[in-house]
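What follows is a set of structures for review.
A short reminder: the numbers here are calculations on the coordinates, not readings from a lab. Computed from a predicted structure; not experimentally measured. Cβ atoms are built from the backbone, for glycine too; each structure is taken alone.
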Structure 1
Amino acid sequence: MSALVGLRRVRVGSTNPPKLEGVRQALAAYLEELETIPVDVESGVPDQPIGYPQIQEGARNRARAAQESGPCDLAVGYEDGLVEIPGAGWWNVGCAAVVDGERSGLGFSSGFAYPPACVAPAVEQREPIGGVFDRFWRAHRTEPDRDPSALSVGNVGKLTAGALPRAEYTRHAVLCALVSWLHPDLYAARGASP
């Protein structure tokens, strides 16, 4: 944990409130004073990332762009995308990247399956699954289940009836990305951070 001591200013490559809250919650486990600065940056990957390489690239690009946007002790990027698991279909997975200029860390969230009707437009036409899912959800749910907005609990929050909100989903990925900061001696042995 000593590698995290003294960090105060964190730039996040997103202005999405649940993502920002997830970053705050993850870092609050280790830091008492924290300034989180949202930064509107591009991911550098398609609006609908497909596969682990695009998902992690988007997260890394967001973290680097956030870091380059101004002074900070740490920068975080987060990107969601779809991953095909043979025999199990398509799954949403989130990735967090954490950088400080010298080191980087990468962590993934748990995964969840979207309803199959949402997947084809996202995979075949690369239409962002968030919009596809919102239309699907409104067509198949009545009030009050039709809301809250995905900007509050996220699609994973809707699908879990609020038990796993988007901020918590993001928090898990950020915590996993911080592993090499918590144990720098273990990761220095292999020559580099993830």
Structure 2
Amino acid sequence: MSTLGYNDLRKGVVFDIDGAPYEVVEYAFVRMQQRKAVAQVKMKNLMTGKVVSRNFHQNESFEAADMERETIKFLYRAKGDSWFSEKNDPSKRFSVSEEVVGTAGNFLKQNTDVSAVFFNEKIIKIEVPIKVDLMVKDAPPGERGNTAQGGMKLAELETGAKVNVPLFVNTGDVVRINTDTGEYTERVEKN
């Protein structure tokens, strides 16, 4: 592990404080009158998701977090857990709680490759592709003339997730979904 000084704290840097990994979200170098300079840092605990602010002084140092990434394969969801396997060996299965997978797990279909982030040999985060293409399993017919509010309707996707889509989207169409926001972005294929 490498040691980081307060000058090394930049946006995106991940370091270890008290056995927990933190990622720098915002960084500002501040020099107050007649005082030593400090680094004002907003950082996110990667295990809990909590964002905290803290000032670091010149004499402080930190350990770079020992993070590993591995590609794994999503298999299915059952009873509040998502089941995955090693990418090339489906017999080596393991479950990950929904809290770790997050809401983006609603848009995972079977055999999708995702990235698992490990800290101290434990999965702390599942990174899914930013955009996924999913088939619309059920979409009610659009109402004519209902375009004053942008013309949206609630549709169910093949994964069971429900999203708002434009009125022209029908059952059987393939749509692209942004997994960060959970919103429709475009229709990829018309039924």
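If relative contact order in percent (Cα under 8 Å, 6 or more apart) is computed to be 24, which of 1, 2 is the source?
Considering all the candidates, the number was obtained from 1.
If FRET efficiency 1/(1 + (r/R0)^6) of positions 60 and 84 (r between Cβ atoms, R0 = 35 Å, to 0.05) comes out at 0.40 when worked out from the coordinates, which of 1, 2 was used?
Source structure: 2.
Could you tell me which structure in 1, 2 was used to calculate helix-only ellipticity at 222 nm (-39500 (n - 2.57) for each DSSP H run of 4 or more, over all residues; to 500) as -11500?
Traced to structure 1.
Taking distance in nm of label points 7 Å out along Cα→Cβ at positions 100 and 116 as the quantity of interest, name the structure among 1, 2 where it is greatest.
Of structures 1, 2, the maximum of distance in nm of label points 7 Å out along Cα→Cβ at positions 100 and 116 occurs in 1.
Can you spot which of 1, 2 the value 3.2 was calculated from, given it is distance in nm of label points 7 Å out along Cα→Cβ at positions 12 and 164?
2
With log10 I(q)/I(0) by the Debye sum over Cα atoms at q = 0.08, 0.11, 0.15 Å⁻¹ coming out at -0.26, -0.49, -0.88, pick the structure among 1, 2 it was computed from.
Label of the source structure: 1.
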